[in-house]
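Next come the structures, one after another.
Rule-based calculations on the coordinates, nothing more; no lab input. As the structure is a computational prediction, the values presented were derived from the model and not from experiment. Cβ atoms are built from the backbone, for glycine too; each structure is taken alone.
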Structure I
């Protein structure tokens, strides 16, 4: 009798344990959430990481050796094309330029005076020529002496010599004007190197020199970026970059404004990939540049390479790879069934597939559940 009671107690314990295991372990382990596919459009995207950069960045450099007198702009300032940025000490150049201009004026006055003198000598020559011809005729008729004829000829020859000399002075004055003008131009060009103006409407991103500092030629003073050329220089894995093309739309996310999305366009694809990282540079420009912007700031880009119209969509993490096939686990009469699908495209957390019914109940497998296999029981 006691033995029978022991067997009954053991049986009850086994049954109770089995019930507990079934309800507390087996049922939870084999219970899966299910979702049904949706239908709609899917933007196929490519993701990349980069930084804020620009196509056109201008380095404002010293053009000659000098001491800086003024710098009108600092980093973070906006500038207009042609606006004065830097003034440098020209020492005695303004005085030399003024003297060169005076030399031009003096040569011009001498040129005018020589031309007036020539006009006077030409008029005198006309009178001397008339006198000479009259004495020549009178001499032939023996009404004028040889000395009178010789004097008239000497006067005419003297005027011819003076005219030749006057023409030479005119030519010399003209040459002096040209020489002096070239001196003025050379000094003006040299003096212009002591003032630096903005090459473009832009934004100062760096100031690399200070007032009273002596600089050498080509030494950088300011850096200016053309805001129209600001873009994200993104690096994208070669394996996913093949579908990217210039003109495609993109979404830009800046690290400092993670909750904002900026619209962009692919502007340029670098013709060479990085041989080490095997990444391709893709430059994505802002449709509307955020102000202020910060060069070299970290950013992400999401480029839309194509749009799939009216497709079946599921969360991409439900895709399963099994024996070189891609598919999803679905509920088939409370049994797990592997439904093979064809992936048309993946974007963010969604995948577009074919070969899957909209009424299918797709199982959401998680790590703490029992592994799914063909025909396994599910709840």
Structure II
């Protein structure tokens, strides 16, 4: 399998890396985080101008002809910088839902608005009882003629307090945990009956609790089959996990680079601590863990386009396991070798470890995906 990037992909990587270096040092990140939205609105517009928001979408859908590899390139650079903008939520997750569920006309309209920076979306899916089971949906969608009326609550909606609209999963038919009977609905954040309460998350980002009280959704805002949304959700989540793997690799590589630099400059007993063999061995183990994660990042990115849902799910679970284990090991070693400074609010390493911990937990941690792999059978069967 060829993992070499073509010239356009290399240019994309160079451009986003340059932007992050110029505009996303750690002090600037603190300022972006302190804004009401929790990220930089100005940078979001720059992302649109540089084509980053349309990079993963085909041209016929209003994008710039890319796919999972382009999302990987952007997310890895964002991981290094600890970028706060809702790229994952809007472009990767909600963009994937639109791409796989909406008709051609609606796809072109919505993805065109995302690419232009005019539309920020969040996926309102998780509920208090659902855990990591994507089929556990209790929020109801009652038919009212050709329209639907939504009632219920969603939790931990990432960047939900700043999104302009939500893609909402709701149960049209069946029992709460049935695989059939789940629909996807596009709801404006200011629609009558929608309430939201925002709050910060442990990694410095934001989420919200969203309430839906008799929220009316017209037929044009029903995405795909009103009762066949679960396969679309599963596919978009698999693509999102692949992108999260790239973000994690970016964060791990930054934590490793900062640790090695610290070992070169921090002195103990009159010499740099990097000269101590025990710490050299630890740093070498961090390199091995990073390269293991990077190989699974490529595997997840290539597998994201797999049409066979069962095979795709096994590949994504395998990647999630290795990413989670590498993230935990590299984060712990980076903090320990930095000493107390790594746990201060002013230093980046601790924030990298927080983000890596949250990535491991997102859509199920490594332990959960080990169990799923066991249930699904061998990866190479």
Structure III
């Protein structure tokens, strides 16, 4: 293989594909990126066997072929070359020459025959969604994913693919986040679970443009086609919780509140006990205000925020971290807090019926 290409384009492409490399050291060849040259493009590919990312960029291909190079090393080096013309020469056995300006670097390579192949996902079932919508959907739920190894399905994000919309759901057993986005469905009604790492890396590949992408789903894999970039992930082979049955839809207390004021107040009140495992905040809802209280050995903080109230007064407690994280994930100017009792799950919704957060309460202290 021998090619000439732009340094910035190579560096940007490598930064995308190395996201699929293993987080922990494993098989040395899985810590590498495969570079293939054919026609007038080069293809960069990386995988940890669960997640794979492929990126194509234009290049002047002098000799077709392929090499396998240490991924993180090559990505870091290419990033520092900048907007220079680069020649990559992999014609020597097990060695890649990188030439630019008056410099030349040699990087030891592995045999391309030993590198895993790109998983071909069947294209019979797919849906189309806007890039910005998919990115927003992931952003609204990803922080709720469980860290507990005991429940594999909760370590992923559930994608519930319906006729005209996609629901993304994440839960750690104490809280649940749900977000909806419109899609164009091409023959698929399914509920799948995608590993959190894959969804996080997909989010970093997406931008806020009104361009569409295509998502293909088969029995064990999902593939996201971004035109010059493809990402394939193995699915978690376990059914997701029946979340529809645990979301209440009848409430006795409904609070409308300014999102930013509520977020800021929660942040200030929780300062007093943020180092505790369960940073507790008590909410007293009465008439036209909600009183927020938290205390610890260091002291006590009380704040009051004006609200609109429908229904009964209520006193209820929550982990303030859970409230803060969901406030950071939304942009609505106003939110509604919906309750039925001090021991039943609370529901946070926006002005549109496109997302919700469910949070289990803590026992009210004092």
Assuming 47, 36, 29 is Cα extents along the principal axes in Å, for residues 71-222 alone as calculated from a single structure, say which of I, II, III it is.
-> II
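Identify the structure, out of I, II, III, from whose coordinates FRET efficiency 1/(1 + (r/R0)^6) of positions 159 and 279 (r between Cβ atoms, R0 = 35 Å, to 0.05) was calculated to give 0.00.
Values: I: 0.00; II: 0.35; III: 0.70.
Answer for the origin of the read-out: I.
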Origin of the value -11000, where helix-only ellipticity at 222 nm (-39500 (n - 2.57) for each DSSP H run of 4 or more, over all residues; to 500) was derived from one of I, II, III = I
Taking Rg/Rh (Cα atoms, Kirkwood Rh) for each of I, II, III, which is largest?
-> I
Origin of the derived value 12.0, 38 (Rg and Dmax of the Cα atoms in Å, for residues 31-94 alone; candidates I, II, III) = II
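Match the computed value 13.3 of mean projected area of the Cα convex hull in nm², for residues 151-334 alone to one of the structures I, II, III, and report its label.
Value 13.3 for mean projected area of the Cα convex hull in nm², for residues 151-334 alone corresponds to II out of I, II, III.
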